[in-house]
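Several structures are given next for inspection.
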Structure 1
Amino acid sequence: MAIKIIKNRSDIGAGTRGSDLGVDAIEIAAINENNDYFNRFDFMDVQTENESIYNKVNNSFAKRIKSVYNQCSRLSDAVQSTLSEGNFPLVLSGDHSSALGTISGVKAANPDKRVGVIWIDAHADLHSPYTSPSGNIHGMPLAAAIADDNLDCQINEVTGETHKYWNAMKNIGVDGAKVLSSDLVYFGVRDTEEPEDKQIEKLGIKNYMVHEVRYRGLEVCVNEALDKLSDCDVIYISFDVDSMDCDLISYGTGTPVPKGFDQHEIIAIINQLLVSEKVACVEFVEVNPLLDFKGNKMAETAFEVLSEVTDKIQEVI
């Protein structure tokens, strides 16, 4: 088994432009360190539809949903084929709507297996077009992955093309839910809205907040998370860089939130999860160099995490 890097330069699910440049910013961080990281691994580029950003005829409840559906479908195929070849997909994406494609690909490659998700993020990303106040689909991937629209908190009337493509998104890779809500664990979520809070409570989703991880101990919390996912056959890790403290690291991400993890904690969390030997895929998202007032600091920090995590992946695969 070998690592294969999947580059998905798409930001059409976000509300702010620029995360499509995140992959290149991480590569520049490596170049500036004289690190040949991106020459060491096979890679593939996923075709994008970033030009859809100019399309002003969009349903406000799920902006550019047809193009996001297409993007997630292509990414799902890329992840599935990488896993089917016996390789480890390391996905570098723009905005976080991509996670639906990645999760769908993991499930499509493991249709009879139970998939667990570790979501390292400042945000819960549990909105659906029925509940979203913004219509930005990077806040919706988990709702699609667990196939739960949270209609108890509905504020939007979803019809026509939005309804059609949202249902299609829930059936990418394999039909229906890819993940049980009981097999989803959050790390670092601290910026949520009421419909998401109600879903988290109703579904009993565990969120290891930053202060809990520091108070109880990182190792204890990660072991507890792995125990919670003990019935899962494979695990997908999604790392959104806004899980890190924007004041400490950088504001180089679309929705920065203070009081997050530092990069050393992120490395320790992911590496401890990797030791379980259940992790089938890791994804990095939401580096936005256009918003970084510290030069390329967020991408440099993301590359530090990527480099350390890659070493651990190579140890365990």
Structure 2
Amino acid sequence: MMQSVLLFPGQGAQQAGMGRDIAEFSTDAMDFWKQAERISRLPLREIYWEGDEAAMSDTRALQPALTVVNLNLWREAVARVSPLGAAGHSLGEFSALAAAGVLEPLTVLELTALRGRLMAEADPEGRGGMAALVKLDENRAAEIVAEVIGEIGESLVIANYNTPAQFVVSGGRGAVTLACKKAGEHGGRGLELKVGGAFHSPLMSEAAGEFAPALRKARWMKPRFPVYSNVEGRAAPEGEALKQSMLAQMTSPVRWMESIRGQYADGARHWLELGPKALLGKMVGPCLAGLAGEGQAPRCDFVGGLEGLKTLSAGPEAEQVRQ
């Protein structure tokens, strides 16, 4: 059985038709979509299987829908993989928590549906935004943030530390646009993201405060395997530690580089991304550049549907994700 660190993507991984093949193959998978629709009160299958681009980007629908896709993939893969750990990027961290048994899948659906609604309500007029700054190092990205704040005074922070040459900034729309311009002037590129707000920034403080009671009320259990926290960038050994991390997650940066490097330091050499679009596996190599020795090059596989599942080695029965 393959020993892997599981990676679950967050917003930005959505695409038309996601999760449909598994849902039509498995009654349990289809039922999970129906549960998500009841909880969110949104026609998620209609939105994502028919592929309305604008509707697919709405965080109220995207958060529960992507969680369904991630966890349905995990349920089909669970008997074929021996997890060394798990990590999820932003929203994907909830899928990692469910896969590791820290939170029940139904609880995760309820939390992600609420999280999506609160984050949408935090910025109904779309005054906040995010952008990826690429081909720039961390020092240059930090300099751009400082320059933008100094020039126009709008809120702007580094929200995602994805790779040594990819950082996401989050803040007011004007600040994000100016950061993209400055990235070009410094030899990099700035790409504004199709998101509904300034996620992982202080502009989400009100939403985070409203979300906190639901996180505290949930039952947090000991992980069956390590879950690497976005906030801390390292594995958290207990459910209580993970709860505290998730209480801070909505307004804190995603420390993805630290998470991947921590996994490598803990012995990981294989990563398996489960989601509708291959995104996170592409970041593993850059994060480990200069760290992996000869014969220790990382391997990253991606499973996005039934065809991908066929590439996984069959293994003995493993504990199923519970609903």
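Set 1, 2, criterion volume of the Cα convex hull per residue in Å³, for residues 190-285 alone: the highest-scoring structure is 2.
When distance in nm of label points 7 Å out along Cα→Cβ at positions 62 and 126 is calculated for each of the structures 1, 2, the largest result comes from 1. If mean count of other Cβ atoms within 10 Å over residues 86-93 is computed to be 22.1, which of 1, 2 is the source? Source structure: 1. Hey, Kirkwood radius over Cα pairs in Å derived from one of 1, 2 reads 19.1; which structure? Source structure: 1. Determine which structure produced the value -12000 for helix-only ellipticity at 222 nm (-39500 (n - 2.57) for each DSSP H run of 4 or more, over all residues; to 500), calculated from the coordinates; the candidates are 1, 2. Attributed to the structure labelled 1. Using semi-axes √(5λ) of the Cα gyration tensor in Å, for residues 54-109 alone as the calculated read-out, with 21, 11, 10 as its value, let me know the right label among 1, 2. Structure 2 accounts for this read-out. Tell me which structure, out of 1, 2, gives 12.9 once mean count of other Cβ atoms within 10 Å over residues 30-37 is calculated. Structure 1 accounts for this read-out. Matching task: 0.95 is the computed value of FRET efficiency 1/(1 + (r/R0)^6) of positions 22 and 134 (r between Cβ atoms, R0 = 35 Å, to 0.05). Pick the structure from 1, 2. Computed on structure 1. Source structure of the calculated read-out (FRET efficiency 1/(1 + (r/R0)^6) of positions 70 and 270 (r between Cβ atoms, R0 = 30 Å, to 0.05), 0.55) within 1, 2: 1.
Here, each number is a calculation from the coordinates, and none is a lab measurement. What you are looking at is a predicted structure, and each value in this text was computed from that prediction instead of being measured. Cβ atoms are built from the backbone, for glycine too; each structure is taken alone.
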